[in-house]
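Listed below are the structures to be examined.
Coordinate-derived values only; no laboratory data. These numbers come from a predicted model, not from an experiment. Cβ atoms are built from the backbone, for glycine too; each structure is taken alone.
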Structure 1
């Protein structure tokens, strides 16, 4: 029976009609307890240096008006997406970040919280954002419409960007891997090299996309202050 190309991303393992594949989202949490009972290793020092760098960068993006401790929200968001992206590269582990179910669940509540806080506490500032500085009077109604639409589609662009990038790489790896049995040994060796190169590219994409999601969320929150 012919199956859909995207069926490789469907949750299939289930018990009592409850999908078990989404449990892979919590696998990253297994790495946290070791920090409390193991001696600080090079891995922990390296990870702490990454978190400290992100904390400083997010603090700069939020500016002096940012709320203290708000950077830890975006660091946690970055860590969760990064772990899920990495775990999805291992065989037989479900990639939850390749589904809009998870990415929209992350982006929409964030955006709603930003919008509610901004319009309730800084209404005048939010209205000023709808008209960029130096806009001619005749273009102001059009700019308000454009800025409103761009503001509304922000959670969708955040979610679709992450999902599309994760799906694209996995699909390419799957398509190239499925052609292996019908190829000669010489071409299979070239296929293995291309698969390894694509896997390295996917590792970079996993880091970049989690960083982009966290940075854009930080920028959106900095606009409401």
Structure 2
């Protein structure tokens, strides 16, 4: 029985270590991206141009690479790095406190992410794309290859560039090149198809991580009392 429990604890620790290591690497890259954006947006813009990706050049245009976005990216990266480090180091060191805190934060993040997903998906489903949403509107049009119904009107002189794909940036989009699919219908169809799966994936990922943390903590507590 003890060997089985020990093996379960090792599997739980392996899952925590691998997952959180991947997240920490991503957070370091995002933090570096944010610092680069803060320190020298012009050189970052030049580097993006060198990638040759029309989508990246359009979505990460020079006017988008602001200090505010850089600070937000760095702050988010720092927060998620410390949460992941808590799970990583807790699994390695068998720290009961870190494992408990990590499990708690993972469950709280699950509630927050589900609430945000519900809010934004409901807003998109009811209102469609809004100008004030900024780059998100362009990203959604590109991802779904769609355009709002009102932009298909022939009297409109210049629709948003993303209604014609990456090649429409910054002002090459015309009524002749618009995506034919209506964004409101495309968004509603996409949400009906994938929303439940996204919620299930979020819940499964967070619950597995929290369960692994609790298993590892329980095994650590058992060892300390034996």
Which of 1, 2 leads on mean count of other Cβ atoms within 10 Å over residues 141-148, largest value: 2
Tell me which of 1, 2 gives 37, 24, 18 when you compute semi-axes √(5λ) of the Cα gyration tensor in Å. 1
Once distance in nm of label points 7 Å out along Cα→Cβ at positions 93 and 181 is calculated for all of 1, 2, which comes out largest? 2
For the read-out distance in nm of label points 7 Å out along Cα→Cβ at positions 53 and 109, a value of 2.9 was computed from one structure; give its label from 1, 2. 1
When helix-only ellipticity at 222 nm (-39500 (n - 2.57) for each DSSP H run of 4 or more, over all residues; to 500) is calculated, the result is -26000; to which of the structures 1, 2 does this value belong? 2
With distance in nm of label points 7 Å out along Cα→Cβ at positions 61 and 165 computed for every candidate in 1, 2, 1.2 is reproduced by structure 1
